[in-house]
Structure P
């Protein structure tokens, strides 16, 4: 129904290279892989990292066994590759020893997949990050008018593909609760140093109510009943399994600028709402501003990622509460963006910011102009 930004995926393949496709669970990586294989002319082998025999063969790092495993194939595709021990070294053996072979590896856990693949495949891989559906991808099924008409549903139910295969409210809720409870935390709860799923969920719920605000590690530790180091480790792992995104503070000139704290956004609004079991309409909520900020931040991040626009991202805030939601530092220039759901007058930059960074550009992002900010 929706055309993904990386289609056709075969356009990203190169002989002797590994194409790494990763991102959150259930965002469509396997569907994209299968769709690619249906149309490809290469002789391919499709396997899963969950296959115990595949884990044994590739995890063995035995040249003879691995080369026999791929013999006669032009393309090897491995879904959920992060489940295979030493997968990076195994794939290095394959691309080094089998001339012209092409490889696709997908995974849902960056702390496993990128960690195992990164160093062994230096210079031998290309990495693509797939998020839930972007507004650009929704354009393959809707026009801009319809995107605006569906804005409230994007804020409440998010952008997971499955959610948008139905129009029934309860079915959307059920899908999001299933993703959250059965799939989303699977990677991190399986990690051997995670001992308390209750602590993890309590931490996520606290973050859900603090979207767009600086987060105090000490406060999170006190409210979850664990130490600060444990909170920091949990947050790091939640980033690596694509549940949350950390946004640091920006500072260059002023002593009063806040830099020690970070803000956190959820990769998807629907997941954020599922964690607090809140799916009421926008007219019945007091957190619309948070939903708007989370939605716009993530759509902007998708846009930058999919169009290979390299930027350092920050928020800006002073101790006397002057703030800008998003700062982009790209090509040596600064761009400030303030996200407003309700606005009654023109949005202008704080005076302190304007004086400290007179060359910076600034723009308010509202319901009137947001599509121009997140679409090409």
Structure Q
């Protein structure tokens, strides 16, 4: 256990979650390069996560899960990301989706129980597919162009979703669609689908700069007939504005990548001794300054993130007031992660640009954080509105 993490492990359960996650990341590190290069999904990683019970951590205890809180969730995310960022981000969408459903109680007990039981007993995987080419991120309030047409059997769904992370292994998919029944105003509906439904197709389109192994492919929905019960929630266009603590899994992931980059740079500095020096470069004042700068960035970001998570967990009456703080954590952490990786690469030098050097992958992966929700401009808007209102 490194000293930088020790301060955040406050309970025995924290230690157990940290050590369980830590035991997995060596294998993840070894596989990360090939999955990144070939843009393949880390199926074996997820088999090991399932075997260790990591994919049921946010499931309520009454259904056989661990019912971990937000703080504990972030500890797991950060640690897994030190092994492989793409695996951690994918895991975060699954566990975070369950946490959101658990905390909001927006589904019927029967439907949630069915999904929760399958996650525990059958080790199924779930995620939401809400992003579309024309609407962008749902955080920006765009109305889905995917449609759900009411009929006697239920609903017929047509549309296309993008950025469907975990596509190769998804069992359950929550999709958003514009719905309209006769004599009713148009609303946005959430539908619970299964991968094997007729008309559901995943298209291998994911070929990106970073986070290549999340396989966030396109999802096509062609005349997908579902029953009435598949509509699990309806919402007005303004739905989704409430603070969502579970989304802190995103900054936790990028901080984990930054920690891995920091460790890589430090090990290099302690061992690399060019023939122009009588000692390793770790003894050069400028290298020491960069190391300190990395740690300052990480200390500020991690303490901020875990402090806000603690408020979310411990002071339920304040959750509605935490929207700006949650957004700020994401902005602070993802930008800090980018800066840390940059500093790590400056320490290592030109070797950090080699495809065989993991820093090159870290550099590409942390860039993806800028485009996960909420984006920096939405954060600044939220902070300015609160200050000026």
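Readers should treat all values here as calculations from the given coordinates under stated rules, not as data from a laboratory. Every value quoted in this text rests on a predicted model; they were computed, and no experiment measured them. Cβ atoms are built from the backbone, for glycine too; each structure is taken alone.
Odds and ends about this structure:
- If distance in nm of label points 7 Å out along Cα→Cβ at positions 201 and 217 is computed and equals 1.2, the structure in P, Q: Q
- If mean count of other Cβ atoms within 10 Å over residues 161-168 is computed and equals 22.5, the structure in P, Q: Q
- Ranked by mean count of other Cβ atoms within 10 Å over residues 169-176, structures P, Q are topped by Q, which has the highest value.
- Volume of the Cα convex hull per residue in Å³ derived as 145 - corresponding label from P, Q: Q
- Per distance in nm of label points 7 Å out along Cα→Cβ at positions 81 and 233, the highest-valued of structures P, Q: P
- Given 4.7 for distance in nm of label points 7 Å out along Cα→Cβ at positions 89 and 209, calculated: source structure among P, Q: P
- Per FRET efficiency 1/(1 + (r/R0)^6) of positions 57 and 297 (r between Cβ atoms, R0 = 35 Å, to 0.05), the highest-valued of structures P, Q: Q
- When mean count of other Cβ atoms within 10 Å over residues 41-48 is computed for each of P, Q, the one that comes out at 18.8 is Q.
- Parent structure of the calculated result -11000, given that helix-only ellipticity at 222 nm (-39500 (n - 2.57) for each DSSP H run of 4 or more, over all residues; to 500) is the read-out and P, Q the choices: P
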